[in-house]
1. Out of P, Q, which has the highest value for mean count of other Cβ atoms within 10 Å over residues 125-132?
2. When distance in nm of label points 7 Å out along Cα→Cβ at positions 109 and 133 is calculated for each of the structures P, Q, which structure yields the highest value?
3. Assuming 1.8 is distance in nm of label points 7 Å out along Cα→Cβ at positions 269 and 397 as calculated from a single structure, say which of P, Q it is.
4. Of the structures P, Q, report the one carrying the highest value of mean count of other Cβ atoms within 10 Å over residues 253-260.
5. Quick one: helix-only ellipticity at 222 nm (-39500 (n - 2.57) for each DSSP H run of 4 or more, over all residues; to 500) came out at -5500 when computed from one of P, Q, so which one is it?
6. Once relative contact order in percent (Cα under 8 Å, 6 or more apart) is calculated for all of P, Q, which comes out largest?
7. Taking percent of Cα pairs over 24 Å apart, for residues 485-604 alone for each of P, Q, which is largest?
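All of the numbers you see were taken from the coordinates with simple rules; none came from a lab. All of these numbers come straight from a predicted model, not from anything done at the bench. Cβ atoms are built from the backbone, for glycine too; each structure is taken alone.
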Structure P
Amino acid sequence: MFGPEEGHYALALACILALAQFILPLRGAAKHDRRLLMLAPLLAVSQLIALALSFFCLVWSATHDDFSVQNVAANSAIAKPLLYKITGTWGNHEGSILLWALILGICGAAVAAFGRNLPAILRARVLAVLGGVSAGFQLFCLTTSDPFARVWPAPPDGQGMNPLLQDPGLAFHPPILYTGYVGFAVPFAFAVAALLEGRVDAAWGRWVRPWAVAAWCFLTCGIALGSWWSYYVLGWGGYWFWDPVENASLIPWLTGTALVHSAIVVEKREALKIWTVLLAIATFSFSLSGTFLVRSGILNSVHAFANDPARGIFILGLLALVIGGSLLLFAWRAPSLVAGGMFAPVSREGSLVLNNILLCSICAVVVTGTMYPPFMQLLFGRTISVGKPFFDATTIPLTLPLLGAMAVGTLLPWKRARLSPVLRRLRWGAMAAVVALGIACWSLSGILPILCAVGAVWVIGGSLTDLAGRLGLSHGFSHAWARARSLPRSAFGAAIAHIGVGITVLGLTGMSQAQHAIVEVHVGQTESLAGYEWTLLGVHEEDGPNYHAMIADISVRRHGKLVTVMHPSKRDFAAQHQNTTEVSIRTNLISDIYGVIGDRHGTGANATYVLRLHYNPLAPWMWLGGLIMAIGGGLSLSDRRLRVGAPKRAAQNEEVVAS
């Protein structure tokens with residue numbers, strides 16, 4: 001039997017194991033006790049087993065309609081499709097925290113399984129830090145967010161899930177996003193362990209980088225999937241609204257991107273050690289802060305969970321312990337980290353420093369714009385909003401030099417370089433950028449979109465130039481093929497990820513030129529937009545599993561030729577007393593034709609319907625670019641030379657004395 005009691009007991013057991021994982025390995029590292037050090041991997045795996053059992057019990061309760069469980073009664077119903085009964089377990093506050101703890105347990109078990117080449121003391125400290133963070137979240141579950149709390153008498157049916165969440169995109173968005181969030185706990189644990197040891201070297205950089213790249217890939221996919229969900233589910237015609245919770249995921253992505261690049265410098269040159277440790281702490285701290293902001297009621301958002309002061313106070317205390325403690329440790333031990341790998345400003349290292357400065361500056365702007373309204377409300381009682389105009393005006397001027405430096409930085413040699421040879425190699429990319437400038441001036445309006453388009457083409461051209469140079473393409477395809485077979489996959493991965501950035505920026509630029517119209521029409525009436533004729537052919541009604549739908553049939557023609565027939569709908573979920581829109585999108589990967597049906601006015605032959613019509617150029621490129629970025633990161637991660645064979649550490653007192 002896998003009931004709620006079993007799930008609750010398994011969660012309590014996991015919490016005990018997490019506390020043991022936190023305390024015993026740290027004592028073993030301090031006392032050089034091999035027996036305690038060897039307990040760390042066993043405790044991490046045992047904790048994962050207990051968490052997996054607990055989560056399975058929650059899924060079991062949901063799929064078997066056990067409405068005596070408050071979480072199931074509030075977020076499920078008999079008529080809800082099975083897929084959403086399963087995914088609905090993490091579509092609410094309590095279930096999402098349990099999922100967070102489960103993913104953190106998976107990370108700990110992964111370090112235990114794949115970290116066997118780590119020094120015993122370092123691995124023990126890393127697992128201890130992960131155990132401490134995991135214990136905090138599990139205590140949060142048990143005390144203020146119990147997913148197995150009972151309700152009596154049990155209702156005959158549940159209230160049902162938020163209709164906006166009954167979508168495949170959002171069903172799988174949280175696990176992917178959370179894996180990115182939680183994945184940065186591993187670099188954080190490595191950073192804290194390094195501070196405890198007082199040592200950061202090339203081997204440490206080699207160990208940290210795969211975990212940072214893996215977390216970055218998941219976070220990139222999670223953000224892209226969430227943006228896609230906003231685009232096709234909310235029906236607003238947009239992809240990113242600078243929503244506070246959207247920003248909460250973007251902030252750690254920015255610092256995480258800087259972390260990935262800094263770890264490269266530590267590995268290659270043993271430089272930027274303090275930068276890298278601080279970025280590892282900051283990235284996971286921002287991930288935790290995002291959790292706090294979503295669940296404390298500080299930020300109002302379409303994505304936010306219902307707030308509870310007790311939960312907010314608990315997470316605030318957890319933040320103080322994790323973030324405050326790690327920053328105090330950093331302030332104490334960072335001066336002992338010996339700097340190394342001196343380099344000139346014009347060098348590969350210098351370009352990565354510039355990359356970090358610009359990424360962190362963009363991060364600071366997003367943090368300021370996100371937190372300014374709630375602080376103004378708290379301190380002065382003034383209600384203000386910070387939206388797209390502010391973020392566009394402040395982030396784009398910082399993004400443009402970042403794009404300019406990306407193409408140059410990948411071609412610079414380590415330690416010291418001259419710009420003139422690099423710029424000569426980039427002549428083909430420069431020619432492509434000039435062509436892009438001409439096309440952009442003809443087709444785009446506004447100086448910033450034009451500059452962004454040119455910057456995107458410049459980045460793509462620079463990445464292709466870098467690849468061509470590494471392959472020796474100028475010596476012929478046979479030579480290039482031979483070089484390709486021996487070239488590290490991480491080199492391909494970095495170039496592909498940068499190309500993905502360029503494609504995403506092109507998509508964002510195209511969307512800045514989108515056209516839309518809101519019209520009220522009769523059946524048979526035609527409207528024109530972006531050179532297309534949109535005709536409402538008719539409206540009919542259908543019943544779904546747990547909703548009633550009004551579906552429109554809209555024909556779209558161009559120059560009299562039928563392009564497509566669209567079928568947007570509006571759904572009424574009676575149990576939740578809520579309406580949702582189902583967007584109809586026709587894409588050719590160059591642009592999207594996008595239709596939404598709104599309210600009906602009147603009855604019978606005189607009825608009119610509100611339609612929202614959009615023409616979105618290059619919209620698919622935004623998510624295609626995000627996917628390409630993640631593929632590039634995954635390709636780098638697949639390089640065996642990145643995952644194993646870390647350089648041997650210089651001799652130091654690593655031995656463990658058995659007691």
Structure Q
Amino acid sequence: MKSNTTLKGILYTCVSASLSVITIPFALQAQTPKVIKVKIDQPIAKVQPNMWGVFFEDINFGADGGIYAELIKNRSFEFTKPLMGWTIQRKKANEGEILVVNRKDINASNPRYLQINNENGVFSIINEGFKGIGVKKGLKYNFSVMYRQLAPGVKLHLQLLNASDQVIGEGNLSPEKTGEEWSKQSAGFTATETDPKAKFAIVFEGKGKIDLDMISLFPGDTWQNRPQGLRADMVQLLADMKPGFIRFPGGCIVEGTDLANRYQWKNTIGPIEDRKMIINRWNTEFAHRAAPDYFQSFGLGFFEYFQLAEDIGSDALPILNCGMACQFNSGEVASLDELDPYVQDALDLIEFANGDVSTKWGKMRADLGHPKPFNLKMMGVGNENWGPQYLERLAIFTKAIKAKYPDIKLINSSGTDPEGDRFNLLNTSLRETKADFIDEHYYRPADWFLKNAGRYDNYPRNDTKVFVGEYAVHADKNYVGSNRNNWQSALASASLMTGLERNADVVQMASYAPLFAHIDAWQWAPDMIWVDNLQSYGTPDYYVQKLFSTNKGTDVVSITLDGKNIIGQDGLYASSVLDAGKKELIIKISNSSDQPKVVDFDLEGKTKLKNKGTVEELADANLNQLNSFANPEAVSPKKSVVKINGKKLTASLKPYSFSVFKIPFN
């Protein structure tokens with residue numbers, strides 16, 4: 001990054017954050033303004049209500065250990081090592097006093113449980129949580145367990161322990177039932193201290209024999225106070241974005257390292273104890289970020305995904321396996337004559353989401369507490385799959401789904417890259433068959449994003465639309481973890497996104513990826529939102545995404561510089577939309593250069609504009625600036641008032657800035 005110039009020094013001396021951006025510092029007055037023309041009365045494309053969405057994948061401990069608020073790791077002893085996450089403490093060991101019992105033939109979904117046979121005194125088991133357990137002073141914690149008491153007499157003393165093994169919250173549970181049948185019982189207690197790295201202990205007191213399974217602990221402040229629900233702070237960050245859709249459950253999670261490891265939605269609904277846990281495919285994907293304790297409990301399953309989308313006003317966009325595992329890992333495919341179960345899963349999912357309660361899967365949805373349909377409109381077939389083997393499997397899915405549900409829009413993969421032979425094959429073939437959507441993914445440096453802001457200006461305007469399902473600027477590899485989410489990356493994304501918005505008749509949906517990352521347990525960076533066990537914050541990328549999604553408008557209007565789309569001339573990138581409902585003209589413009597810019601917006605048209613508007617500005621002279629837990633809003637929008645003189649808005653754009661102007665009209 002270039003050092004500050006004298007001009008920049010004068011700019012920041014003269015302009016305070018609270019001053020209207022139309023005030024022109026003396027040093028800029030000699031600068032000839034750039035004249036940008038906006039044709040207010042000539043809409044050129046419709047913006048889809050769901051254009052800007054979010055992409056969720058259980059990577060970086062985004063679900064278990066993240067948004068799914070369960071605090072106990074390996075709660076049902078189904079990890080490859082059954083007692084991973086647990087330690088046993090006792091003064092004297094007795095043979096057979098604690099066993100992991102496997103009942104695979106009786107319960108294949110949840111075969112293991114813990115058997116406690118306490119003959120002598122007191123001993124305990126301790127769970128380490130997901131990189132510790134986040135505990136908040138004064139908050140109630142809800143414990144539950146499935147048990148069968150074979151010989152009564154054992155009592156469970158429940159404890160939250162801080163790093164020094166001091167008790168910071170405790171309660172008791174005395175099993176109420178005896179016999180061979182499994183029962184569930186709960187207890188609650190309140191924490192007396194805050195600790196981001198606590199542990200949870202069950203102290204067994206008294207003589208007796210008891211079997212335990214699904215040992216669970218949830219904070220009392222889940223989203224909408226749902227039992228065994230989601231972390232409210234993480235959901236709130238999503239709700240504040242007002243995303244048009246949520247794409248789930250991935251990502252490479254959909255494919256799996258092999259077909260046995262693929263995501264199967266039917267295994268993720270129904271009673272929690274019946275959901276079959278599997279290894280998370282990110283468990284050992286990256287040797288330098290290995291996570292041997294990373295599994296998928298599916299406490300966050302397809303019903304919860306649909307419910308979350310409904311809660312925050314988003315469309316659901318599920319992605320299903322197309323009979324192909326990850327082609328980088330194994331390249332395993334289901335033979336074409338064995339593809340029927342995969343296709344049936346897709347058909348059944350549509351029935352689960354939309355079917356009447358008289359149907360098999362509609363009734364299942366109703367039995368789970370949601371008789372009203374979820375109104376599913378679209379579905380993805382495969383994720384980042386490529387080659388002729390994908391096309392032949394996709395054709396089978398498409399024929400079956402369209403025959404039964406012709407209105408469901410299908411998202412089709414274009415592979416892993418936005419160019420090259422793989423992309424060209426799929427893009428050409430899918431357009432020939434008039435596919436609904438082609439899903440383009442790009443993880444590239446900032447410079448690629450800037451150079452591709454005009455990528456879609458010359459795309460064909462036909463029935464096949466583009467879904468930019470995964471994209472993010474990837475900073476130099478010298479930047480690691482959350483340090484990759486710097487302002488330079490977010491600004492480059494904003495610049496490209498003006499090109500997506502300008503071409504809203506081609507690019508109808510887009511979502512940044514990935515969404516969440518745990519600061520102590522990530523595998524992939526950058527990510528939009530970073531969390532620890534107690535807190536979460538939005539990166540500069542988050543605020544860019546939020547500014548687009550909360551200001552999407554309804555109609556694209558022309559915005560040009562010297563008669564051309566603004567795709568980098570003098571470091572500027574811009575798009576403009578009208579919001580017919582709110583009666584606003586919205587202009588988005590980034591200044592990617594290290595110099596301030598004076599621009600005159602010439603607002604052409606008969607529409608009568610009001611004389612005052614607002615601007616929300618993201619700006620920082622330091623391209624490496626980050627947000628953090630200590631300073632979560634270091635780069636965040638600053639709002640001020642602008643004046644409109646007739647049909648003209650004059651503005652000074654800070655170096656390295658992204659601004660959203662909103663001008664009301666009558």
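1. Details: P: 27.9; Q: 19.6.
Looking at the calculated values, the largest one is P.
2. Values: P: 1.8; Q: 2.6.
Looking at the calculated values, the largest one is Q.
3. Numbers: P: 2.9; Q: 1.8.
Corresponding structure: Q.
4. Values: P: 25.9; Q: 21.1.
Sorting by mean count of other Cβ atoms within 10 Å over residues 253-260 in descending order puts P first.
5. Values: P: -21000; Q: -5500.
Derived from the structure labelled Q.
6. Numbers: P: 13; Q: 18.
Largest calculated value belongs to Q.
7. Numbers: P: 47; Q: 35.
Max of percent of Cα pairs over 24 Å apart, for residues 485-604 alone: P.
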